[in-house]
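Quick note: the coordinates plus some simple rules give every number you see, no bench work behind them. Everything quoted here is computed from the prediction, not taken from an experiment. Cβ atoms are built from the backbone, for glycine too; each structure is taken alone.
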Structure I
Amino acid sequence: MHREHEELMRREFFEQAQLARTQAQTRSEFQYERLALTRANYDDRWLAGPHAQEWAFLSASYEDWQRDPKSMTVLMNNLDHIHAHHGKVFGLTDVRRRSLEQARDLVTIDHTRAPAEHEHGVERGR
């Protein structure tokens with residue numbers, strides 16, 4: 001994957017994650033559906049392109065970090081250890097390593113915003 005394609009993928013995945021946060025907070029059915037459609041367009045475009053596997057890996061990593069951050073933290077610590085001793089992690093490309101890191105960072109943003117949003121009574125609308 002060329003660097004400019006990776007940068008575009010990361011930027012668009014970040015945008016999609018922002019849309020998901022906005023969607024989770026909206027109280028308008030129309031707005032909720034519009035955001036869902038916009039988010040789906042990102043997936044459709046990337047999954048139909050030459051970098052579908054990288055987008056799918058980034059999406060799955062994001063879901064894994066959301067579902068089980070403790071296990072993912074252990075995984076990242078193990079990967080750091082292997083990298084420190086061998087200079088690389090066999091079987092894991094640099095692009096995928098950065099995907100794991102981006103997914104972690106996005107979930108961290110989600111978790112740090114969530115308590116403040118709940119304090120102000122923001123709920124997922126539908």
Structure II
Amino acid sequence: MAFPNRLFSLPTWRLIGLGLTTTVFSLGTLCLVAPSTVAEALGVIPTTPEGRDFAEKAMIFAGIRDLAAAAAMYWFSGHGKDKELGVMLTAWTAVCVVDTCVAIQGPKGWDKGVWALWGGAAVVMSGGLGLLQV
């Protein structure tokens with residue numbers, strides 16, 4: 001098998017996929033429960049009441065997006081569909097990259113954990129590629 005599959009055994013890859021799925025679910029839930037907190041963490045800091053309302057609605061859309069994807073990922077994981085889960089996680093890398101690019105454009109720029117977002121995107125991509133090769 002090609003890199004990164006040979007790094008871990010099949011049960012370990014499955015746990016990595018389940019852990020990443022839980023992370024997506026948790027982030028989606030946070031977007032629904034505390035949308036203004038997530039918006040601020042991504043660097044979206046509205047200055048008007050209309051801006052705050054718009055930012056909260058945008059975070060709710062992001063939260064539902066995450067929950068819908070996590071539901072599909074949980075289904076794949078629960079039914080032993082490792083390659084399908086790998087496809088979802090690999091595709092989810094694009095979401096991670098776009099979220100990071102949004103955060104970079106905010107007033108905090110590269111400060112306040114943006115590097116962790118890039119690292120998260122790399123972990124999601126590696127987990128997805130590992131499951132694709134199972």
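Mean count of other Cβ atoms within 10 Å over residues 25-32 was computed and gave 13.2; which structure, I, II, did it come from?
Values: I: 13.2; II: 17.2.
This value belongs to structure I.
Quick check: 10.0 is what I get for mean count of other Cβ atoms within 10 Å over residues 81-88, calculated from one of I, II. Which structure matches?
Source structure for this number: I.
Which structure, out of I, II, was volume of the Cα convex hull per residue in Å³, for residues 49-88 alone derived from, given a value of 42? Write out the running numbers ahead of the final one.
Working: I: 57; II: 42.
Answer for the origin of the read-out: II.
Identify the structure, out of I, II, from whose coordinates mean count of other Cβ atoms within 10 Å over residues 33-40 was calculated to give 13.9.
So the calculation was done on I.
For relative contact order in percent (Cα under 8 Å, 6 or more apart), which structure out of I, II has the highest calculated value?
Largest value of relative contact order in percent (Cα under 8 Å, 6 or more apart): I.
Given a value of 29, 20, 10 for semi-axes √(5λ) of the Cα gyration tensor in Å, calculated from one of I, II, which structure does it belong to?
Computing semi-axes √(5λ) of the Cα gyration tensor in Å on every structure in I, II gives 29, 20, 10 only for I.
Which of the displayed structures (I, II) returns the greatest value of mean count of other Cβ atoms within 10 Å over residues 17-24 on calculation?
Checked I, II; max of mean count of other Cβ atoms within 10 Å over residues 17-24 sits with II.
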